[in-house]
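Derivation of every value follows stated rules applied to the coordinates shown; laboratory data play no part. Treat the numbers as computed from the prediction; the structure is a model and nothing was measured. Cβ atoms are built from the backbone, for glycine too; each structure is taken alone.
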Structure 1
Amino acid sequence: MVPMKIPLLWLLPLAMFAQQPVAHFANLKQLTSGGSNGESYWSPDSKRIIFQSTRDGRACDQEYIMNADGSDQHLVSTGKGVTTCGYFTSDNKHIIYASTHEGGDACPMPPDRSKGYVWSIYPTFDIYLATDQGKIIKKLTDTPGYDAEGTVNFKTKKILYTSLASGDLELWTMKEDGSGKKRITNTEGYDGGAVASHDGSKMVWRAYRPDTPEKIARYRDLLKENLTTPMKMELFVADAGGANAKQITNFGCASFAPTFTPDNKKILFASNKNKCDSGAFELFLINPDGTGLEQVTDYGKFTSFPEFSPDGKYLIFASSYQGKSNYEFNIFRADWKP
């Protein structure tokens, strides 16, 4: 396909974020316009961004790359199935992402919402290594069941990801070529969305840990149907190999998309703690020991998926701010002020 060009970079006055404290933001810019855009992540040189988007007449997400100013947005996944969680590798020449395209060209069936607000954990999701131009080099996972949510630590050159290979949704690590797979969590419940600290010594992730017989039974029943429920998730921090795990939130809501600040001293994440069981997610800062909670945004709808550029200068995130429909989410970039 012809790469989509964005001729105009939208520059938004900070005051338009209703009642939002702007102590940490400057020079807010909207990088996408239209469609459903999310999960954007930086290249190692801070010059490009990979993100997932439903656009171009497609019914579900594919992976795209753009420059840091929003220009040259172009498809880098196959255009088949559904994808999630694209990430650059440490050499700045390759990407990883999860895709269901080997399971079929069409978008998979959406989850059965008669069971409540649930996520599909499609068993045909596997993680692929491709060039940054989109040529698939290797399939990195090939076990039955869900493999997705991969992130790369550019220093250690290891991938953190979520897999059902053990029969439960646990965190695993592997090298960028798919070798050396190792499970690093072993507690019943969902573990996912993990990222390492920039120095590679720690990790943070979201988890749902059912703690009553009824909750355990429901979790297991949903898992048999390749489903899970995302609305009660807390954040955990541990050493890079999974030791010394500690829960750092206890909101009883949905907290996810954590990322370490450039100095590794705090964690920025999204949560609907102000209005549980809703789509009203804001960004918050917290210390790795669970103290010092600070609300960063006060938008009132959906703001999530923050990530800092490797050079520490910028923050990108997804938000429904100024969206023209209920399902329009765009990628924003701001100068980060610690």
Structure 2
Amino acid sequence: MDQLSITRDKARAYLKKVQRTDGFFPYKASGDPSTEATAWAAIALCKNAEPALPALTDALRALANSQGTKGGWATRQDTGRPDWTSGPATLALRVAMPRLKPALASEQRLAMSSRRGLDYLLESRTDFYGPTARLLLFLTKGRSGLDYSRGWPWDPECFHWIEPTAYCLMAAKIPNQPKKGALGEMIELAERFILDHHCIDGGWNHGNNITLGAYLPSYRLTTAEALLALQNRRDDKKVDQAVHYLSKQSQSDSSAHALAMSILALAAYQKSHATNFDRELKQLMARQKDDGSFGHDSSVLVTALALLALETALDTDDQLLMMK
């Protein structure tokens, strides 16, 4: 067996070992349940669903059981109102259900949870302007005054940011593009929000691209996340610049989290044949710990993303996060 497959198998075994009895995955081993870690672990285990079916179905059921009354998810079940983790949770259900339909034919609850999650994303974006300001915009500028680009916040009372917007966009668009109606309009405005915040050096920062007259730098992780969400906008000049920016980052090492997301993005843009892709894979594999985990303090989240990146490298023709 080649080293890539060995690394992949060790990561998969680690995830199965740390899964809680309630189906959730903790953010760190033996920790509290994490919506984010559970969502990404479920997505990673989807790649080879049959041998991972018990762990995968337990994770999906845990997500469905923890869904809030409004259709969203909280970072932790005891934190109350839903937040940005509704994006990854919805994405996990939407990615998993088509691949597991024969095995989960009786799980109508999972399909309903997926639909409710998507409805929540449609309704949950925070408007930057309050009711009075929106009325003034409408009276002074008409409908175009309300047609401003916007994405999703980390928290319901927060402004929009690149990362939660990327997660929610992936959930809305994967696996079946394109969308029409209200959902299509939501996608268009969120895409425009990301494109409007494109940084001068080619990628994306966490939020604004310029602050107090100063241009902000791009980051590898946020650029990869944005690119995964904008795959259907490949012809856009800003997207092309971002792909080139991300390709150049392979010359420098970074966190396992950023490396995993970068590998997924480069594969989605068919850059898997490039030398930089191979270099990033080697960098990521070198970061695996003896127990199979990745990331600081053996992060379950980072291990799930690393597993997904390794699975993608082994089979670039079957990419779970690919918009076809």
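Going by FRET efficiency 1/(1 + (r/R0)^6) of positions 123 and 307 (r between Cβ atoms, R0 = 25 Å, to 0.05), which of structures 1, 2 comes out largest?
When FRET efficiency 1/(1 + (r/R0)^6) of positions 123 and 307 (r between Cβ atoms, R0 = 25 Å, to 0.05) is computed for each of 1, 2, structure 1 gives the biggest number.
Identify which of structures 1, 2 gives the largest calculated value of relative contact order in percent (Cα under 8 Å, 6 or more apart).
Biggest value here belongs to 2.
Taking -1000 as the value of helix-only ellipticity at 222 nm (-39500 (n - 2.57) for each DSSP H run of 4 or more, over all residues; to 500) derived from one of the structures shown (1, 2), identify that structure.
1
1, 2: which one has FRET efficiency 1/(1 + (r/R0)^6) of positions 67 and 283 (r between Cβ atoms, R0 = 41 Å, to 0.05), as calculated, at 0.65?
Answer by label: 2.
Given a computed value of 0.50 for FRET efficiency 1/(1 + (r/R0)^6) of positions 27 and 99 (r between Cβ atoms, R0 = 25 Å, to 0.05), which structure among 1, 2 does it belong to?
Attributed to the structure labelled 2.
Work out volume of the Cα convex hull per residue in Å³ for each of structures 1, 2, then name the structure with the largest result.
2
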